[in-house]
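Next come the structures, one after another.
Values in this text are rule-based calculations from the coordinates and carry no lab data. Here the structure is a predicted model, which means the values were calculated and not measured. Cβ atoms are built from the backbone, for glycine too; each structure is taken alone.
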Structure 1
Amino acid sequence: MRFIALMLLPTVALACCSAPRAVDGTVPSLADGVPIHYHAEGRGQPAVVFVHGWSCDSRYWESQVKEIGATHQVVTLDLAGHGQSGRDRADWSIPAFAQDVRAVIERLGLERTVLVGHSLSGAVILETSRLLPDRVAALIPVDTFHDVEWKPGPGVDELLRAMQDDFPAATRHFVKGMFPQGADPALVERMAAQMSAAPPDIAIAILKAGFAFDSATTLSRVKQPVRCINGALFPTRLDANRRHAPQFEAVIMPGVGHFPMIERSAEFNRLLRRAIEDLVPST
């Protein structure tokens, strides 16, 4: 038995050494040098890069990292001003955030990626695909681009004024409106508490940048396949979006709000895996 164990030892050691290693690191943003924190684990192509939304962070993708990381290299990051990344940025803009994502992709040497962007970061991944057309194979926006022709109205000005007057209270009200009736009260409260604790000056500047971004024009320049996974709380206008990108698709999850990857993670993960497999077959 000892002989057999000794014979197997090199094989076991090799298997251990070849196991994919989780990596945490920081890289200077290509926009302005702000340190951007990232996490990578798993193995398998294409690599899947998850980008969180406004006043969130990389932790919001925990279920997806566990599920998709079983068969793909997965990467999460904290955009500047969020999570463990730096906050010393002068220009809070979608193009600057795209340079955060680009810096991580280039640092890790990712050659073939699927970008998954929630909410505000739907715009971020659009812009990133413009910066890295040969490295981005497909885009999966999450609960965003309900209508790329939508323009901000008086309600946006009222929201921003309310946030400037009392950011925590206004943000809690804003976040609670992102959930349908019957949503898990504990989840709603957790999201409202976390997002209302964001730095007000940074959060308001980012929100302004998101509302000002021209998603329709940027979407029209995207050549990669696009498949949204949206909740049904806000209607998705395929006709409007396809005027700018005929390849635009959307899968709608009934009964969920703005955080489908958390509200019904198992169902979302199935849809996400199917989208990755449909849009970019593994190699």
Structure 2
Amino acid sequence: MNESILVIGCASLDTLHIGGHTYQTIGGAGLYTALAAQCAGAQATLLGPRPKPLPASLAPVARRLHWIGPEVPPELLPRLEIAHHGEGRATLVGASWGAEAQLTTEHLPDDLSPYAFVHIAALSSAHKMLDFLHACRARGAQRISAGTYYRIVQNEPATVRAIFEQADLFFMNENEAIGLWGSLRVAGRVALRTRAGALLFITFDRRGAIVVAGDQATPLPADPANELDPTGAGDTFCGATLAGLARGEDAVTAASRATVLAARKIEHVGPAFLLGLPALK
């Protein structure tokens, strides 16, 4: 069984405002997805800007993941500032994408066929993500997965829809789905569908997730959690789901197990749980 996964995306240096406290930690959609996949048993490679010299905060990531991509000064790493308001609500206060601009399709391995999945994590531009999707197809990717986030849903909805229509798997949360399609339900039933063979995963915070395959939508409960930091919960769910699929699980089983890892992640600040590190206080 091929359990190798390539994640295209960034590591970032994050400032989080949670419950009146401010935390400095590491993050990034690419980092969370790759770490979760590795934590769930896959062999994960992260393709993203690599800081040199390596900041101490990212040393555990470099030990855990196979990290490839352009070398950049650490001060050029993307920086995100996020305010969490509880109940799954958050505001992206500020974002500096820095060295993400240096990550291009030229950094992709020439042959992507050895990977069970290639996942394109949320980048600053949906057009850039679509370019990566096309390049991955040209390089023989077996199955391509993609994520999104609310700002590009707002600013580039047509391109996000194109990514959804062309990817084999697509991950998003409820707010992103409503922003892209409007109401998700007709007569109480999930009205979304995928093309044959494609999968759509939508997370609903404490209300769990749904897996859409064709015209079938399967709801999944969330695993109970004492929420501290929900940053990266969706990306953790994504990475763990991909790991389950890579080892041969069906989509519902893989996603059900992924909800458990996401629940444990949000009980810690940053990716500490995924790295096996002590919780930040």
helix-only ellipticity at 222 nm (-39500 (n - 2.57) for each DSSP H run of 4 or more, over all residues; to 500) gets -13500 when computed on, of labels 1, 2, structure 1
Candidates 1, 2; distance in nm of label points 7 Å out along Cα→Cβ at positions 181 and 197 computed = 2.1; producing structure is 2
If you rank structures 1, 2 by distance in nm of label points 7 Å out along Cα→Cβ at positions 29 and 245, the highest one is 1
One of 1, 2 was used to calculate semi-axes √(5λ) of the Cα gyration tensor in Å, yielding 25, 23, 18; that structure is 2
Computing distance in nm of label points 7 Å out along Cα→Cβ at positions 37 and 269 for each of 1, 2, the value 2.3 comes from structure 1
